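No lab work stands behind these numbers, since they all come straight from the coordinates. Keep in mind the model is a prediction, meaning the values are calculated, not measured. Cβ atoms are built from the backbone, for glycine too; each structure is taken alone.
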Structure P
Amino acid sequence: MSKNLLIYTREPMHTDIYDAKLAYSMHLAIDCGDGYKALNHNSGVFFAKVTHNPDGTMNAKSLKAPFAFKLQDGKYGIVAIRTNADGSPDEQSCGCVLAAVTSDFLHYDELGLIKLCDTYVEKVAVKFCEKGQAYKICYMTEGVHKAAKCADFYSLSCMPVNVCDNDPNCQLKKPELEGLDIEGAHSSCEIEIPDDIAEKLINKLTTPKNIAIDFPAEVTASSADELSDIKAVARYTDGSTDEKRVDWDLSAVDFSKPGRYEIKGSVHQDHFAFPVATDRADPCIGKWNGKYYFIATNDADGNRTLNIRCADSIPELVNAEEVCILDTNTYEDIRGLLWAPEFHIINDRLYIFHAATTGEFFWEESHLMVLREGGDPMNKDDWSRTKRITKKDGSELCEAGKVISLDMTTFRWEGKDYVAWSQRQFVPVDQGAWLLFARLDTNDPWKLASDPIVLSKPDYGWANNHTFVDEGPFALLTDDKVWLSFSSAAVDSTYVVSFITLEKGKDPLVAENWVKSNYPSFTSRSVEGEFGTGHNAYVIDDDGKVWNTYHARPGVYGPRSSGIRRVHFDVYGEPVLDVAEELDVNPELKEIKTVLTVK
């Protein structure tokens, strides 16, 4: 069995809504029998990488006319016309097409450019010729149809051949689709894919939705606590499940008297209306000594204070009182731009990582302070003097006045502590913000224990939209993998979150061991009414649920404001960040009943 997959690009919209850097990428739609449905919120999944200049700057690239075809090794080849970021002809790839390979249309390996001619390519298509045992690349340049053959697609080498006018691929026709109802779509080609790949694409590129809630028809318990240990199971469209507590009406139950009772309950769901805090960006929730603490960048006062909230539960943080624990008047060398604070526990001590400057923007650097032993996080005087983080030899992390560092985070993995952060050189040229990574000195967390490596650069259109930025890393750890989320693009409505991952057993200090997603996981198209989603952090509550704290804008030009949402784990055990409350628990399924037997 198989399904048809549509490959398309989109028409660019307003630069703050769907810029050319986003529109000129490969999009997917799938036909499940009732017409094509866009995947991934009608957002791109395959983007062209940047090219690099000798001075470390980058040239953003886009793509047009993507074409997918089956390779002889069972994978799929992708060819496309690489363009400049705005879709105009790319001089660097004149006469070439961009080549890539995928096995599932979720993960892509960009191979490079295939040279076809000396003039700009306008269209391209590929098919395997059984007779010649080679791939035939048909293309159009200056209005003329031409062709080349390639014995090994991975080699990126080819030679000219004659054009066959009867070859439908050589005619380079776009699919003729009636009633295609996908906003802005420019169809490029169709390809048949097996059901297992189609199923995974649907599961991964549509948001899971609650379709059933299971609870036993009869249960036995001797107390309310024992009953509360019996969980409802929510089932989702992708085949995943999640256990939920139930809030029971036990007004008619007497646990001192054995018997049978018909009881009703409601599936428990913590409610977080967006925004939970206006003018609070880069939010982070930490758990310490049985309480929860909230901290964020304070946009309301121009980033001049760090304020903490404390509560017994995450929902109670929303209305908790704020207390200032650091401002720009306390220390002579801390004069502004208090950014991206995060709680972290190292060696059983509570720390706050944050960025600060001595006064000028170009002196912004990563800092750290620690809570004194036995101290109260809500007491400003119980926090140590904040100071800069250094390299392993004690020298500056980056050259002050030329390079800034910010958004430092830490996590412990396979017995060692690591840090990731964002670093940006502005002088002599702006290289954009890169993610750097190193091991941390556990006994002296103000110091690195290894030389830094470059983990990621903003090399895709979604990461360099309006500006070249990778920042805001934060680790979500599972049994077999590090999921390091990070944010990219300008801190406006185009801000997004993506992941770079590391498998257990692989050396984190080898950059090649990290696998970066080709597309973002959390964008302005993920949840209605939330724009510029980004700079997130995770916390695990008393029930073992993982919560994502993030900021977004309530409107394209609204203020950066904090949100909280449960992290769902899909049928493959991978995190999903856009399961809104009505998708997490279907309101129509929330009320349940059972027969309770009291022992």
Structure Q
Amino acid sequence: MTSSQTKFAAFTDLLTTGQVPRNRRDLLRVSALAAAAGSLPARGIFARQSTPASSPAAGTDAITLHLPFNPYGQPVSTDPHRTVNWGPFWVMLPYAWSGLLRFDQNGAVEADLAESVEPNEDGTVYTATLREGISFADGTPITAEHVLASWLRALDSSALSPMSRFMEPIVGATEIANGENVALGVTAKDERTLEITLTAPLAHFPSYLATFGYAVVHPEIDNLETPLPPGDACSGAWKITSASDQEIVMVPNPQHWSDTSADIAEIVWHIAPGGNTDQAILEWYQEGAIAVADAPIGLLKAIRADDALNAELVAIGDQAATMVLMLDFHQPPFNDVRARRAVVAAIDRQAWCKNVQQQTYVVANSFTPPVLATIAGYTAPTDTFEGDPAALLTEAGVDTAASETELLFFQPATDSVESMERTSALITMITEATGLQITHDTALTTEQITAARQDAGGLQIAMQQWQLDSDQPSLLALFGQDSPYNSGWVNWEPGLEDSGEYTPGADAAAYSELVAKAIDSLDAEERNAAYAEAEALLLKNAVVIPLGFWEPRYLQKPWLVGTKQGPWSGSTPVRIDSEVTIDRQQLPATPQSTPGA
């Protein structure tokens, strides 16, 4: 495996490959976003922050905050090194478990247990300096050795963390995960300093460090002879006091470096039941049993029709996910760039966003999503994809009336009727403008569709939502030559023939070189320029057809003030800290009910 393949493998397994997710937390998070390049020092990843002398306890009239937790059928574990790699856990677990770094609501990386993380000149070694005076919940000081031991625990081949792929860029990590007896490329230089050696430069490595697989756990967490009390092993701002298959309870951790909300004394995460889960969570919210709830597209009409609910509906801006069509270069007529661009020109994306997707998307003229402007200072190139679809097909030599090529658009049989109707509306839009006859096949399972793609070496037409993968436009690596989401999917290759004035083969080669250069660069301006040049080639060749940027919505009680939700955290507040307060004048007179009671 090449160095660029190793880098890419650390997040490709997290991307959705089948059914389009229904809401933000149904997306698998992919290394997730990080700090705005324009606001950072030239080489330092994080400015030093002072450690508060103490974390004040919640006030005497503080309340219990009730939040939903939807595991989407996944087993629930509160152990950060053993739990599944699934969206909701990315937000909930960092409440109780801290690593060197953490994400904000937009996915920007912030300092947590580390006060700084800095690369060397070529980006192959990162030096992390821990805050002074940090401790586990039981008061045991946290040292660099504890950090190293925690990472080795996550890489234990006998109980390998599902998040271990984010450790693959570190020297020795892959071998240790495979059961080999080698040293990990991490050295505790002293009690507060770690030196992390990578197999190759990786500019967005800090966003890997912020994932919960790098969480620091108490050295006695696995001591069976003298088990720790539930919360003592925690390193986060909250500690777990109890956990069951129905709820997880947390209280403030007075040992954490950050300040606690004076208004919230306890958080209860209510685990949603399986089956009709979105509706069940909405009912909890209506009953006053929880303070926050998702507002997925399937429930939006009902929510908007209810004046009380509609008044509490919040849209998340700074979008971080893009819905696209993906066409296979190996299968006619999409082996010609002009035919691909005919499909793009056929789609009224404004109508698709407004009428088909109920305004849960905004028009996308780029592949990388808008939040990158906020967190990375990246200006994405755009393409309006204008043109006459019929004329473009004629240039490509496609006679839609005489063509015998069967075009198939697969959608899993398990998708909802509403989702199928939305897809049918898009297909109709394309057909009416181009004359291309597309069969909407809804008879197969996701597994059968995957098998069909593998047999054919790609899908003629596929629809996919891509979530931002890091603090930088590294999501563009999806379509480089080393990517498994290129080969066997869109098949954008250097050997492709020219299509009139379009040169997809030469552009594919140039694209991979530009992305590789960007991935290695520690200079933000140089990196963004290389990514932008690459993205322009991606759009020019219609390798993917951007439809819209996802703008999810959620419900929140008006008495809960100061929370931060964004494209990374979704409806769940990214954390409950000193900025989160309770407006007691708006609190209901009666206590909250118990979900499901």
Structure R
Amino acid sequence: MSYGWMGNLLHVNLSDGSIKEVPLNDRIKEDFVGGKGFGARLLYDMVPESADAFSEHNALMFLTGPLTGTLAPAMRGCAVTKSPLTGTFVDSYFGGDFAHEIKFAGYDGIIITGRSPGPVYLSVTPEGIELKDARDLWGLDTLKTAARVREAVGAHHAPKVACIGPAGENKVRFALINCDPNRHAGRGGCGAVMGAKHLKAVVVAGNKGVRVKRGSGFMEAVNGALAEMKDNPYILAFRNDGTPGSVPFADLEGLLPSYNYRGGSFKQAHKLDPAAQKSEFWLRDAACFSCPIGCSKVGMLKRGRHRGLVTDVVEYESAGMIGSNLGIGDTKAVAYLTYLCDALGMDSISAGGVVGFYLECAERGVWGNPDHRFGDPSLVERLLLEIAHRSSETGDLLAEGVKRASARIGRGAADWAVHVKGLETPAWGVRGAPGMGLAYMTGDRGGCHQRAFPILYEVGGEYWKSAPVKRLEIEGKAEIVSELQNYLAGLDTLVKCDFGQYGISATSYARMLSEATGVDMTPSDLSTVGERIWNLVRLFNCREGFGRQHDSLPRRFTSEPLPDGPAAGHMLDEESCGKMLDEYYRLRGWDAEGYPLPDTLQRLGLMQGG
């Protein structure tokens, strides 16, 4: 009998319509635990080398961890696939209730392979598992799709839905999956893979419970984690202000992107912060399953063109990428544009990146309408619709992401395409935070702030191993980044919430896992699991053609000094990047080109080739 784990994966082959249960073996649980770990192992084994992300040979997985569906605070789920945007491994995380419902249905994950000949949705309920015709859903936005599917399954089941919108159907390479609702597997184009497979939605309703091995010990561990969270200042900040609380900090420190990352601060930043959002639409807090934080803020726009629109908080990333990065300082407008991205099924980070890139190209007279300027919400709305529907030449090209778009345009446009490995970077500038730059360079899915966030130490004042960190120095940053990557990859097997981790100690995570599963784990064990995963994902990416030349930053960060903020005049030149990368590879046990050495693979139980 499994504890924590349900013991089975559900495998659905859309090509032939077959559905089967696949038992979890002890080895994958021991070596990879769940979530990101399962995804790394399964994707490497299941997807052939050089397979097109849009082909029937790619796999899409919805995965949970052994603490998902339990009372452990702040646990989530992840979607894993080969990214159509980057060609790398991608894991994208979502909150809400959908992942927990997968566990309640009796599974640790759902694996989708093949391609359906026509639109379908997958229904998993106590009455059975089947693929259903989705032709009448094709073309609907994510919110309408979820409502229609719930109605079809029946409210008595309290079903949870993951679905795509028009962007996914049209294979916009940064399309997201909406997970019931306003929680998203946002980054890297998981929604586009669903669209390529003609899978409109997955609806799940379960009636099983998740068993834990040592009930009293588990509750003690849970209560210990809750006590740690209770008065933690980061948790309190997320509870009070949500992620928009980072807007004033980022603006003050020159980390907030503006005008396609040309600047690091924004004169209208105060119009995007928590006070502005509270004034315009926040009404109540909302929380994911078994989470005491309640970082989400739901409300209704009180004024303006979109008055009456019920929407979620404008998260920091959307405030940065749809707001300041596009020169828009109107909270109401940014709230609507973010809502539009969610409804169309597009990642707002990448959407803000591609629109910012387009506006700079237009402003410079290189490509696009020269009358198009930053700061125009109506123009951005039109562009988002054109991208999602691929309904114009401009929209069709931007739907490919900034890397592909800039290559087609030429004429120096690549200089203004801000991405790493094809993934548009998030709303944290790095010219004044070298460690964050290294985290972007080495991110397994491309430019990402969720694999390591050294800004906390470089700029936020936190000590690293009892010592202060000098903001602009490059020495020692590789140690911070690599150790954070290992630790967070380990936690992503559980699957943890990014915000909960600020309050919950490594000891508490390990204890909750041990008490739930009966398999004793220490914080060190979790970091080792994370290192194993990081190396396996690196093997996958190397197999797909990635190497040292791809562990790089965009020209904007390496050749253009930051014009504002405390680090004004600073940039991460290529020499500095190279020195950090050399140190990082050495600490990782990789060769000079970034390939894991045999001794490293042997130590981690990963033989050559995975």
>> Using relative contact order in percent (Cα under 8 Å, 6 or more apart) for the comparison, can you identify which of P, Q, R gives the largest number?
In response: Q
>> If helix-only ellipticity at 222 nm (-39500 (n - 2.57) for each DSSP H run of 4 or more, over all residues; to 500) computes to -1000, which of P, Q, R did it come from?
In response: P
> From which structure (P, Q, R) was Rg/Rh (Cα atoms, Kirkwood Rh) calculated, if the value obtained is 1.02?
Replying inline: P
> Once distance in nm of label points 7 Å out along Cα→Cβ at positions 162 and 338 is calculated for every structure in P, Q, R, which label goes with the largest value?
Replying inline: P
> Hey, mean count of other Cβ atoms within 10 Å over residues 74-81 derived from one of P, Q, R reads 18.2; which structure?
Replying inline: Q
